[in-house]
Every structure is written in structure tokens, then in C-alpha cells.
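Read through the structures below before going on.
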Structure 1
Amino acid sequence: MGANADSGAAEGEHARLARRRAAVLPSWLGTLYSEPIDIESGSGRHVHDAEGNRYLDFFGGILTTMTGHAVPEVTEAVSEQAGRILHSSTLYLNEPMIELAERVAELSEIEDPRVFFTTSGTEANDTALLLATGYRSSNQILALRNSYHGRSFASLSVTGNRAWSPSSLSPVQTNYVHGSRRRGTVLEGLDDAEFTAACVRDLEDVLDQLHGNVACLIAEPIQGVGGFAAPPDGLFARFKEVLDRHGILWISDEVQTGWGRTGEHFWGWQAHDANGSPDIVTFAKGIGNGLPIAGVVARGEVMDSVSANSISTFGGSPLTAAGALANLEYHRRNDLWGNAHRVGAVLRDELFAAESMPGVGELRGKGLMLGVELLRPDGSPAPELAAETTEQARTRGLLIGKGGLEGNVLRIAPPLSLTSQEAVDGARILLEALRASGADE
């Protein structure tokens, strides 16, 4: 199960590649691990690095490998399409793109849906902001604290996590409201009902401070980079009541929570029993299983409000659309949404022992989207413990991520095809890694 190649050879090869990387790529482009690894191949839920070390993948390329590595049906669809034509752009008709848009529209539960494809979640959120601000003739945005919505100028301007926001410059006026993170805030210690009520009061208070109309609220149902922090179920339904009174649009950022990852619902927003769907949903990552495809689905009135001409050179290309269609069909045929629910419960049960460790503050999340928050003895965030745990897990053959405002949350998000035995194996490795890093002391 663990890494099994000669360590000296692996260190030498990875070190050489790391030096080449440092010479040509930006210094701010981070990597996992003190000695980064080169993932060269994969199959199912496992990957191999360039030195032959084998790992159970519990991070899926940042929640992107939704169905698994080297899924034959997806590979064949991409290969077949590549043999016909790779690219044409939205200036031409494109049957795979149209068919994929029909599938996404059907799954969206949005009234009179229209779909626009992009190449990344960042670009999808940028497009959603463009739609909302134009439709509402307002540059005032509401976003959640501790949020992350991408790395473009506009998407960073609505990101509420300082670790990922390098500039205070912004094309919009963003006001942040409470909605997910409790520990370390004035809302710590509140139960779900009290927390929900406090967040609604906070939203109303923020709106009272603003002049004129507000364009939208953009929110992740479960915050990804923010350490899988989640609001209580039903919070966004309460928010929607307030938003509707003001005519404010609701954007649900489903880049990480979409396609059934939470196990409970196909979309993360559906956990809130809202009276109506969001006005705009953004999606990415899992739909392409690694192919660069993302998009926006919005009410027709909102999507069609753009008055200028526009195209997308690469969004919904024949190649990526064909792969995404095959990926969604594999997902449906193998009931990966249901599998996320069933195997996610197995994984959580196996990790239950972590909650008794002194260094573990909380085990949270849903389905195959789980977070482990690590703390120091005084209750403060322990990013050093998270970093060491990821290292210890890697040496034992398990890949995980980390996040949170302070970088102290382990992020666990394997492909949705994970088996029960793999869940047990991965959980046991992670528990060993936590003990080895000192979380049990």
C-alpha cells in the first residue's frame, strides 16, 4: 500500500525536477510536501509517482478526479473525439457541447436554464459575477468569510480567505457575511439554530449598511479551500428569504460540492431546502474528471441579459465536452452519488477514532468530502501539525490535502468510486499518520 521504491533514487529524481520547476515557474506557485512528488500515472483510486511509488489518492487532484484515474470509458471517448477534431470554438455548432449543456440544464433544477462553458472554476465564477453585476446594474457583492472562489482579479476580490487573496484591489465592492466558520469567531459555541439566526441577523445588518441595490450573494455550500467548513443545513434557505426581499441574486459555487460529492444531494445547495433554486450555479472540477472544463448554468433571463457579443474559444470544446459526457454517464451508470453516501459513511466511521485525539478539534464534512481540523494544546490552529500529517500520510502511501484559514485542516476527498475496503485502508493510514505526527499526544 505504501511508497515502495528506492528512496534515494526517488529523492534524486524529484529534486532534479523541483530545481527545473523553480527555475521557470513562479515562486508563489505552491506544492505539497517538503520534497514534492511527480505523479506520473494512475488507475482507479491509485496513482504512481515518477519513481514508481504507489499511493491511494484521497485528494483527487484537488477534488477533480471524480470518477477515478484512467477510467476506460472516459479515455476512449476522449481518444475517439481526438481522432475526429480537437477544437472549433463556440463560433461553430458543436454537438458534444450542446448535448452536455442539455444534460447539465436537466440536472441543474434551475428554472429555464441556460449553460455557458468555461475552462476552469475561476473563469466560471468570473462569468457568474459578470452576469449578476450586469443584470442588477450593481458592483456590490456579498460573499462569505473564509471563502475561496478562484485566482482571477474578480474572483479573488470576493474571496474571504486572506491566505489566497494577495491584493485589496478590486473591481467590485465586496461585503463579507458570516455563514460557515465558527471556531475563532464571535459565533463560536452557538448551536445550529443559534448560529443560523445570528448569520441571518448579520446578513440583514450588512444590507442595512449598503447604499442602493446589491447584485448577488456568492457562496460555497461547503467551503473547499476554507477547510470544508459548512453552514448548518437550512441556512441558505433563510438567506434566500432575505435575498428575495431585496431582489438579490444567489450564486451557488458548486465547483467542489457538485455532482453528488456530499452523498446527500446532487448539488450542495439542495441540503438547504431553499424555496427555489439558486439563480446561478457554477461548476467545474469533477465534471471533466481532469479535463479542463467548467461552466455556469443560470436562469435564462439572467444569462441572456448580456448585451454585448461574446464567445468562448476553449469552453466546451469538442474534446472536453465528449470526455465530460462520458464521465457523467459513467457516474450515472455506477451510481457514484449513492456510493459517495455509502462509502463516505464507512470512511467517517473509520476516522471516528481521530476525534478522541488531543490534537484533533473536529471531524466534519459530508459524503466523500471530509475535513479534520488540527489544534495545538491551547486550542489555537496547528498548521505545522497538518503539514506533518500530510508528510506522514505520503510516506505511508496516502495522498491528502490541507486547507483552512490557517492551513490547519486536512482535506479528504477521494474519487467517488472509492470502495469500502479502500476507505478502511486509507482511514487506517491517516490515523497512523496522525499518531506519528503527534496529534495523539
Structure 2
Amino acid sequence: MTPTGTATGSQTGPQTGPRTGARTESAHAALHARHRAVLPDWLATYYARPIELTHGEGRHVWDAEGNRYLDFFGGILTTMTAHALPEVTAAVAEQAGKILHTSTLYLSRQAVELAERIARLSGIPDARVFFTTSGTEANDTALLLATAYRGSNQILALRNSYHGRSFTSIGVTGNSSWSPTSLSPLQTLYVHGGVRTRGPYAHLSDAEFTAACTADLEDLLGQVGGRVAALIAEPIQGVGGFTSGPDGLLAAFRRVLDRHGILWITDEVQTGWGRTGDHFWGWQAHAQAGPPDILTFAKGIGNGLSMGGVVARADVMNCLTANSISTFGGSPITTAGALANLGYLLDHDLQGNARRVGGLLRSRLEAVAAGSPLVREVRGRGLMLGVELVEPGTDTPSPTAAALVLESAREHGLLIGKGGRDGNALRIAPPLTLTVAEAEEGAQALRAALAEAAESLGGPAAQGGNAL
């Protein structure tokens, strides 16, 4: 059974719609004032008047005033299967009634079983798995392993990249919007390849683009003193706006890396678990070079639980010589939920659903884009789709347009994300149980939001081609 055409969860509850009244403004405004008084100023929130989400079912969520939204962002690609998925809820509740926490100082049956499944799925031979609480911590661990294994703090990363918010992961973030400091324990060297349609190689064919980026990598390595530890790369850049190089680019990089003994870390925090539809892992679009040395994961596997981890071949994972534990990584409750979530995903072929419904959604978005003066490009694959916005009639990135569309989409009952170095890309990543009807509904809401944003910016709301 696949979820196409059916819903997970009853979707019961208030049906008041997304339009907000005075009482909503008052309730949300009061909570926002408390938020601003006690939480950091740099803690980003969406919307001019932020909202509180209180519960969800399937692909829908409700805010504190009962307004229902179709969720096309899933808590930043974290609600992978569905909100309130009964199988996950039952597994968490059952485990909560037994024991919540033990730490890695004790054996955990759930952690071993989950690690066994992930090791098999990773494609990495003789794999070892270490659980963390987040993608940031997973990437930190991967960088620790690579630098210890190679005896070097030199790291290659892609321009426009994002790998987390810790001190170390910020040090390999090539996106200035998310890099608050230039200080780092690492020496990071940035290479081309993360953005296909902008930059000095945008005019080239895919083959020429790959050749140019590979030559850039070769040239860079020829000028580096010392030995580079690893390349860390997102197969599709998440915060960067769902951008990527051509399929096979990382395979071409890998051939260069192998000649120098440099490790390949694939950051699958957002691309993993079948979200791209065509592949279970993002690295498999570059599979000519074989599996990576290290793979990091998080977000979707927990379906909202704080779960992340690292997979590496045994000699890399076991290279650390000091003692180490994880107090919260792979806890009984998170691994129980993740096991149920992963089982549901595999049993219901959600990767196939991402491919089928994602393909439909992309075609609908491309039709919408053809009629909007704001849209420069629709990109991505499966249920990981980006829409880049520009000032009407130009190629200039427009963060203003993205902000307007984000607000308008919410008014039309649709939650989406945004990203890109300039903040001008819409990020669309619904739970993988998305139905055909919901894909159509979301595309219609986005069409209306784009039209309203274009009108607000003083341009025509549409120029034909809006039919879905």
C-alpha cells in the first residue's frame, strides 16, 4: 500500500482556515513578546507575526487559535512520514512506560537494532554507526573522525554549504547568511559545485561544469600545504536553497580525493531516507565512485524526535583513541521511535511516493512558475523542491519576494520554508506520505501567493500559463 490518494490520520479538528482574527493576533503577539524577552535576538522565526503550532495529523498542522495549514516544510524536513504517525506514537508511548534514558554506558537493544538497519542501508562496507542528538552534532563527529584519522585540520567544503550551527560546523559553512564568525578550529577550503545555475560556470553544459569544478579542485589541492582530511558535501544543499551540481559531480571529485587519500563525508541530514525519490541517499546520484567514507544523518529518521548519527567504515570510526560516550545519543525512546518510523517508511515505499508525487508536484510548480514574473527557477527532486525568486524582469535575487510569498502562502493555508544565500529561495519539503490531492492543493496555494506577491511588488500578478 502507498499513501498516494489517502491520508494518514483523520485530519479532524478545527477547520477555521488560516485567516487570522484579532484574538489570534493577541494570543500570538503575547507569546511572541514573552519569546523576545527571554530568548536570543538572533533566534530566527518565520512571519511578521510568528505563530505557535500546537498539534498535527498527517500532512496538516494547527496553530494555537485552531487555524489549519497544509505543511510543506515538516519542521525543516524533520517530520518525514507524517504528523502523529500512529506507529511512531505507539512505539514512543510504549517505551516511555518502560525507561526513558540509560546512556551509551549500557547496552541498548533498540540502538543495536537501529544501527544494524542503518548500516545495511548506508551502502558503506563494514559500517559502524554512532548516534547523536542532531545533524549539527553528527557533522561535528564526522569532522572529528576525519581530522583524527588523517591527522589534519584541513577540510574541503562546497561554496553555499550549510552543516550546522556549532562552532565547528559553522567553520565549514560556505553560506555567509549562516556564518556569524570567521573563527574556527578548522582550515576550510571552499570549492565550486554546489550551485549549478549561478556563478562563473553556470553557462557551461553539465559535463563542462563537472570538468571545470574538478579542475578547480585539482588546482586548489596543488596549492595546499599539508594533507587535507576530508571533503564534506551535501548532495543537495538544504539551507542553501535546494541547489546542487550535476549528477556525477561528487563522483568526479571522489576520483581526485582518492588519489590524495582524502575522505568523503556526505551530509545526508536533509537528503536521506528516500526524500529525493530517485535514491535512498543523495550520494547515490554520484554512485559511480562507490559509497562515501562517512555519512551523516538526522532530521527525518526521528520524525520529530532528536535523532542523528554518523555511519563510517570501521577503520575510520574506530580511529579515536580517547574515551568517549554519548549521554543522549541513541536513547531508548528516540531509537524506539526511529525504528518504527524507518519501518513504516520502508514498508510503505515512501521513497516511491516521493518520486511519484514529487514528480507531479514539480510539474505543477513549473506550470505555476511559467506564469509568474518572480520565478527564476524550479529545482530539486522528489519531495525536496526549491523555487528561486527574483525581482520581476531581472536575474537579481529577491529576498523581499520570498518573504512576501512566505506570508501569503500562510494566509492561504500553506506552510513552506525559505533559504538560499540571499534568502530568495522557497523550500518545499512535505512529509513523504503527501497525497496527490494535497500536492495539487499546495500548488494552487503557492500560485495564489506568488500572484499576490507580484502584485505587491508592483508587477503583473501573472503572465499566462497559470493553469494547473
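What to note about this one:
- Structure (1, 2) behind the derived value 3.9 of distance in nm of label points 7 Å out along Cα→Cβ at positions 130 and 354: 1
- Set 1, 2, criterion FRET efficiency 1/(1 + (r/R0)^6) of positions 74 and 186 (r between Cβ atoms, R0 = 30 Å, to 0.05): the highest-scoring structure is 2.
- With mean projected area of the Cα convex hull in nm², for residues 306-361 alone computed over the structures 1, 2, the top value is the one for 1, the highest of the group.
Only the coordinates and a few stated rules stand behind these numbers; no lab work does. On a predicted model such as this, the values are computed, not experimentally measured, just so you know. Cβ atoms are built from the backbone, for glycine too; each structure is taken alone.
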